[in-house]
Structure 1
Amino acid sequence: MTTRLLLSLCLTVSLIVTFQHANAESTSGASAFKQGAYQKAYEIWLKAAQNGDADAQFNVAVMLENGQGIPRDLFSALKWYELAARQNYPHALGMSEKVQAKITRLHKRELLKHLPKADAGDSLSQIAVATIYAEGRFVKQDKLEALKWLILAAETVKNPTTIKRVNRLSDRLKEDLTEEQIVEVQQRVEAWHKLREPVQ
């Protein structure tokens with residue numbers, strides 16, 4: 001009984017010390033931020049965030065979202081917002097949804113930027129479109145469409161390194177597709193070529 005009480009007391013003291021240390025880190029991070037020392041604030045908060053401090057996780061997310069003292073990184077910001085939200089940190093869930101919407105808009109803009117060039121036969125744009133579809137990150141994943149664009153890119157790409165990259169990604173996609181799906185991809189490629197045949 002005495003051992004259990006002693007262990008419980010030790011655990012309580014340990015938690016209090018950890019909380020005080022995390023709280024001190026958050027306070028010194030806030031102090032650095034107020035003084036405009038963004039890089040220092042980020043480093044302090046990042047360490048606390050990695051140790052599970054929800055306040056620091058939220059602050060790191062805000063800095064990453066806005067690019068304060070560090071390069072802007074929406075994907076990393078989203079990760080930290082989500083970690084803070086798991087601890088029911090106020091506004092973290094709402095912020096993660098806003099960042100997710102920003103990322104979706106950026107991906108759609110990226111897709112729309114490359115699609116006309118890909119459709120015109122530019123191999124690098126075709127690879128970019130294929131990658132966006134293959135990853136399916138915040139756009140609907142479509143491995144068949146991704147493979148179609150890779151096959152089209154492989155027809156005109158000249159750079160040996162790029163050819164290897166295209167072949168590697170194509171092989172990876174084919175592993176996840178059935179024979180029927182690969183036939184459908186070939187049909188999509190043929191349809192793309194037919195649309196570009198001169199009218200007689």
Structure 2
Amino acid sequence: MSVTEKPDPDPGLRTRLVDVGVDLLSREGVGALTLREIARRAGVSHGAPRRYFPTHLELLSAIAHRGFADLGALVTATPGDGTAGPRARLRELARVYMEFAADNPGMYELMFRHDLLESGHLRLRDTSLPLFGVLVDLVGQVRPGRDARSVAGALWANLHGVAQLWRWGSLQLATGSDDFAPLLRTVLDAHLGPEDDR
């Protein structure tokens with residue numbers, strides 16, 4: 001630290017602001033995530049978050065980053081003991097994605113806001129793109145010789161749509177079922193071919 005630099009008066013405040021934002025998001029949704037409300041709940045002045053997050057977008061990105069880290073931890077744990085094949089791992093990955101979206105609706109909504117992902121200086125893509133890479137790798141193992149990145153993109157878009165419609169209750173109404181497992185099997189078959197066609 002140079003002589004002119006001032007020490008951070010509260011090195012834990014940045015983490016506390018993100019923690020408060022994550023909690024507020026889970027309780028009240030994306031609309032509640034204002035700098036003023038996060039500061040109030042963190043017990044600091046409304047200007048204090050600007051010391052760590054110069055813009056509202058950067059604070060939202062830090063909160064979304066936490067969501068991607070949590071989803072990444074779930075994805076990393078998905079393969080289990082390593083004996084499952086790529087198709088089984090994709091099935092489990094789809095289930096984990098659906099459950100994450102259902103259990104964390106506010107975070108799920110925030111994580112996929114294009115305006116956050118578009119801002120490269122926020123480095124949110126450093127967390128989100130490796131998750132997509134896992135999907136690309138597994139698709140490539142199941143369907144070698146195809147453009148795994150395009151197939152994975154279409155598969156992810158389909159899963160994302162299923163998760164969103166499931167969160168809204170639309171698919172339960174349309175299918176007459178509270179079990180999303182048949183939908184996931186259908187999505188995988190649509191993009192990867194029937195399971196016995198390997």
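The numbers here are math on the coordinates, done by the rules we state, and not lab data. Since the model is a prediction, treat every value here as computed from it, not as a measurement. Cβ atoms are built from the backbone, for glycine too; each structure is taken alone.
For which of the structures 1, 2 does the calculation of distance in nm of label points 7 Å out along Cα→Cβ at positions 41 and 105 return 1.6?
2
Which structure, out of 1, 2, was Cα extents along the principal axes in Å derived from, given a value of 66, 42, 30?
2
Upon calculation of helix-only ellipticity at 222 nm (-39500 (n - 2.57) for each DSSP H run of 4 or more, over all residues; to 500) from the atomic coordinates, which of the structures 1, 2 produces -21500?
Numbers: 1: -27000; 2: -21500.
Here the read-out was taken from 2.
16.4 is what came out when mean count of other Cβ atoms within 10 Å over residues 49-56 was calculated for one structure; which of 1, 2 is it?
2
I have 20 for relative contact order in percent (Cα under 8 Å, 6 or more apart), calculated from one of the structures 1, 2. Which structure is it?
Details: 1: 10; 2: 20.
Answer for the origin of the read-out: 2.
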